[in-house]
Every structure is written in structure tokens, then in C-alpha cells.
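Take a look at these structures.
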Structure I
């Protein structure tokens, strides 16, 4: 790990307040009115306007996948937020929170040069700083139905994980032109507006946001395990656009949107405007099953501007046995046209850990991938849960990984929460390829790793 590096976080917080316009003779409030956040009691937990949370709060998410309109914000008030609320009371009166985490890791690997395509700990046998994140946000209150509300999020990430989260057009020369090991990425930067009177509530999101389909996510606290599945490694990470999540009832929610393509800014050379998005969330009446899936990205499908243009279709089924024991299975189909081996071109110098050297050989026509992953989660103690993951990816033409082969990985890990600020996630993992030797820079057909990371929130 480098001994010296400069971390630059920039953030702009816009505090918007408008006067709520109400007719005192009626029980309703104008659907375009916005109540001043300072009049809302942020210390009292409102009742849910949704089914009960299906999972224990020890897990990274106590809700089923997909938009959750009508669910209160029950996240802890972290130390940085408490301090800033004392110094700047206007932040507290508007429920604007500033917090983050530090996420270092270490792994032992049978590979000596590179762990790729394993992610994110691509460098074997040494400690790294995966993520240092500073987040500024306000979440709209979607439990109440009396007034419109607003929110925003800006998540600033520095660390080795930027190599996976970066999008063309957002400081992307760090990776695409220089192939740096460490870098900065504004991985989330969006605004939200909540309209309560359309169906059972609608939330409009505009900006750069996490690609919605997956069980896994880019930011460390949102994941069951430290490392990621192979299928997640090679699908979409973020999108820049606008979408609307509409709650039809407690069982059905839809998400409709347009964006500039996977992992590209609207002004970047690889943009595809418009790219369509349409997904559906269903929860059973007994709250034991959920489906979340649809079209994540769909346009012409042609590789452009030295950048991937993934056409992606996902479906996840989650089944709950108890609040402490559940399983989730995700599948996807991805394709694009006339793309190079290995996907997006990194023109920086080749590095021992991964990437560089320009574009791979062009594959004429359609290149496609099929992926499956299963997570089985079990809380076995007050501060501990077990994660078992089985993962399969068939990179049929080698477009995603640079090797035309199928992969399988098997991972077992435990998360132990010392406090709500500190947790550790040790794991063991074995993976293999069936038709090539992609591991250790093309020298091995399989790989075994023992790894752990530490999440320290502030």
C-alpha cells in the first residue's frame, strides 16, 4: 500500500425549504407542497407504511431488494453527524447527515501476481485500503402522505475499489488513461423528490446512482461478504439518468427510467442516450417471498467510445425461512455487439495486478454472458451472521474477463459486529475456470484465498 497519498473530497450541500400550502378546511395538503424540514420531528420513528421488515437488522439490509417507499430511515446517527449537528444546527433541522467509513483489508492467496478476476481485493498477499468514504445525504420521508419531500446523496470514495466503481467521464482518466491502483470516485451523486399522491407514492431520482438489480452493491456496508461474486464483478455498477419508483400497493412496486448507459456519464464518448430501464418488485402476502427483476439497460447494444455498452436483464428471488435465516438467488443475461476481449479499454501502462495496454481483440457480432449467484444468510448469535455464496459465470466469448471460459466460486464468511461502528468480515474462497487459466495473470486455472476486511464507521 502506498505510504503517502492525497485524499480530496469535495461536496456541495444545498438546503432547500419552501412553505407548505394547506387548506385548513380540508384534510389534504396540496400535492406540490413541500413542508419545511425543520418542522419535522426527526427523533421520533414514524410508523411504517409498508409490510414489516422481513429480516433482522443485523444484516446489511433488512428489506427485500428494490425500492422501499413507505419505510422509515432507521439508520443510526453516526459520530460525524452528531458533531456537525452541534456545530451547524441547520443540518439537524433539515435532517442532513454527514458520515462515512474506512475499509482496509488483507488477503492470503495462492496467486502471487494478481487475484483477478476476483474482486475487489485484486492485489494478492498484502493489505490495501479498499474504501475511504465520505457521504452527505438527506433521505425524503416517504412514510407520511401529507406533503412532498426531497432528498439527495453524495458519496465520495477513495481507495483501490475505485477501479471497479469508476464511470467514463467522472475523473476516469485515473483508470482509463493512467491505470492507477488508487483513485477517487464520486460514486453516488443524485437528487430525489417524493410525491405522495401518485398511486401510493412515487420517488424520482436524478443523477448518478447505483445500478439497481443486484444483491450486491459497490459500497462495503451494503454487502454480506467482503469479496464479490464473479457475476457481480462483470455487470453494471452505476448509471447516470433519471428514474421513477412507483408504489402500487404493499406487494407491487415498479421502477421506470432512462440513463446514459452503464458506467458512463452523459457527456462521455461511450454514452448511449437514451438507454431504457424497467423493473418490477413483488412481495408475497405472507412476506416470505420476493421477486425483483426486469431490464436494467437496453439500447442498440454496440460497443462505443472504447467503453462497454452492456445490455442487461436480471431476476432475483428471495425466500425467508425466518427473520434470521433466508436465501436469495440472482440470475442475469448480458450481451453487447462488436466489443473487444476484456471489455472497456484501459490505455494506461499494464500493471501486475490487472489491466492496461489498450483494447483487446475485437469479437465480431454478439458477445454474451450468463450468471447465477446464491446467498444463504443465517444469524447465529446476537452480533454474528454466516454467509454462504455459490457463484457461476459463463463468459462465453471472453468479452468480460478476457478469457472465454465458465467460472465457479464458493465462499463462506462470517460477519461479527463489535459495535454499530465496527465490524469484521473474515472469509474463505475457492474458485476455478473450466476452459482456460485466467488466474494469476493467465497462469492458473484455480485460486484459493483467505481474506478479511474491517469496516469502521464515523
Structure II
């Protein structure tokens, strides 16, 4: 008999064509799966995103499974999909729900109409779940139908040391083949938590005071990469998925030393503040160590908007910093968001213009620059979400474009929701299309 069926929850109600650049292995679920198996539980894993499963197919899989517990990850963008899955399961199950921002979704989950038990785990669940399953009702608080279990830094099950084992054999999309970049890529997480407080992000420090940033050592990462080379020998690149890998001089020195020894290329998130005044030696070292691309969240070309969303830099500083990275012959992928609450059409145009300006500079120095644009989505609990609620705005359900049957060729990962900017939906769609065309 299976003890736990873990499911990487779907982001769509409709079928889509999987996009290897947008879908990465669910490393967090992988850690949970590994700890459960090491603790003696029989655990099955399904990736509904990679397998392109419809919600009704997932319901059928759950009903046909003999698992006592079903684990699902929940986000603002798929909250209603997971709700429908839980409500439509006909067989008696206990659901284990988690996710990086699930503490902001508890009220909505508590209102779900289901006779099955729900256990919500806030914080990081991999060390506590094996204990919870021994006697679930002694954990947490709430009723017989829904119990909430908090994992705080004071808990003995809080992973202060994030050097944890990971069984990669469950990931169907790793290593990820990227023919456009000539890469075969595996993935690591080098830190947990965040040191930034972006107003649109569920990882903002003000929302996660129950967590603290933790970082892995060079030795820990070196061992994991050696294991990757052993079990996934075709891998030629490591993508570091967390936000804090390159946060200061010490972490940059660690990255340069680590990848100079691995004979693998690498890609990682980067921050404007980290590289704004970085000496050329940092950038040269990063390039020489095999860095193939840095991902930079710029979000807006409007200084007023940047202040509103708590980005601690100006549009001009962002441009100069990205230009310096390009001068060092390091490719960059820039992320933008259009449609922030209160954003004017002029400010949206500033964002599009900044993206064009960066692309033009990249072309002039002969270094690739890619642009990825999203429309604003109000995530539960964030500063911008709360601001909209306080203003009396009706917050509509987040819907993926692939589910909305709207025309157009935007990335299926681009979500639609209410337009909270002070311009029309057609104007927003037009700017989104223009941003898509920047990549050629």
C-alpha cells in the first residue's frame, strides 16, 4: 500500500505544450519525497505539469490510488484548480497541502467544501512530515477537517541546515535539454529565504518573518554537483534556482571557485544591487568560471513604479548595471512586469522602452539579451494585494491564458486577471505583444 501520493499541481485547466524553459523540476517536492522514503514511507510522485495532466485526470488518479495521503502544492495562481481537485475526489483521503506562500491562503482553503481531512503545513515541510504521518491529529491546530501545522525557526523540525538529500530520479524533466542554448541542464537550490521586500512577491521579507535566509556551503554544493555529474552524466550546465546565490562578494567568490572546478557552465539569478558597483574582477571571474547567463528582475522602466513596488534602484541604474554585465560578455535575461496597480500608459511605455534600449545595447556589444514579460498578478498576502483590498478593488481570479481561450500568441505561462493599471486591457495586451517581439 502507498502511504503518500505527492503531486506537482497543475497550473492549467486546459492542455498545453510543455515548455522546457518555463517548467523546472519541483525541487521542494523532491526534498519532501526523499525524506519520506528515507523515513520508511512508500511514496509515489506525479508531475502534473510535465505530464500535462488535466485536473479531472488527477482526480481519477487519486481515486484509483491506494495512497492514504495526497500531497499537493498550492499557489495563488492555481488555488481554484487545487480546490476543484480536492472537492471532486470521491474516495476518502487526507490531503497534505503546502507551498511557499500557503500561510496567506489558509482562510480560502478552510472554506473548501470537502468531507476529506486537510492538513496545511506552513513553512518548510520535509523534516516534519515523516513525524506528522505517525499521528496526524496530535499536530497543529484547527478542527477534525482542517488542521494547520506551523514550521517556524523555533521548531525542532525547521531545516536550519539546508544541505539535505535529494533523489533526482523522480524528475522527468531533468536534465533539461535546451537546444536553443546548446545546454543540457540540471538544477540546484543554494539558499532558502529572501533578503528583499518586493511589494508584488510572496517571498518578501515582511511576509516571511517566520523564516530566515539560509545558505549552503561551497563543500555542500560541490558534493551535489559531483553527484549530478555521476547520475546525470549528460549534464553540461547547472541552473541555480534560488534568488540569493549571488548576493555579495563572499557569495560571488564562492560561485567563481565552485564552478571553476566543475568543468560545467552555469546560470543563475542576479540582483541589480549586487552588481551595481561590482568591480570588473567580479564580472571577469564570473565569465571565466563558465557563467552562460544571469537572470535579472528589473520589473519596470518607471522610477515611480519601482519605488511603489519597493525595488531599491532607478531605471537608469538598472540600465547601467545590465550594460556592465553585457560588457563583461555575460548574457542576460531581463524580467519585466506590466500592469502594476496605478501604472499609467506612459509608465508602461517607459518599461517597453527600457527593454528595447537594453536589447539595442546588447546587440551593439554582440552579447545575447533575452526579455521575459509578465502581466501583474495580485498574489494573496502581498503588499500590492492588500493595497487593492484596502482600496475596495474586486480582485478577480488569476487565469492562465491557455485556459482563457483568448486569441494571441503570448507565452502560455502568462496569466490574465483584472487590469489594475489605469489603462485598458487592449492596451496592456498590445504592450505584452511588443515585449514578446523584442526577442525576435
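A short reminder: the numbers here are calculations on the coordinates, not readings from a lab. Quick caveat: nothing in here was measured; it's all calculated off a predicted structure.
For log10 I(q)/I(0) by the Debye sum over Cα atoms at q = 0.15, 0.18, 0.19 Å⁻¹, for residues 109-260 alone, the calculated result is -0.99, -1.19, -1.24, so let me know which of I, II that is.
Working: I: -0.86, -1.12, -1.20; II: -0.99, -1.19, -1.24.
The correct label is II.
Where does the value -1500 come from, among I, II, when helix-only ellipticity at 222 nm (-39500 (n - 2.57) for each DSSP H run of 4 or more, over all residues; to 500) is the thing being computed?
On the way: I: -1500; II: -9500.
Going through each structure in turn, the value belongs to I.
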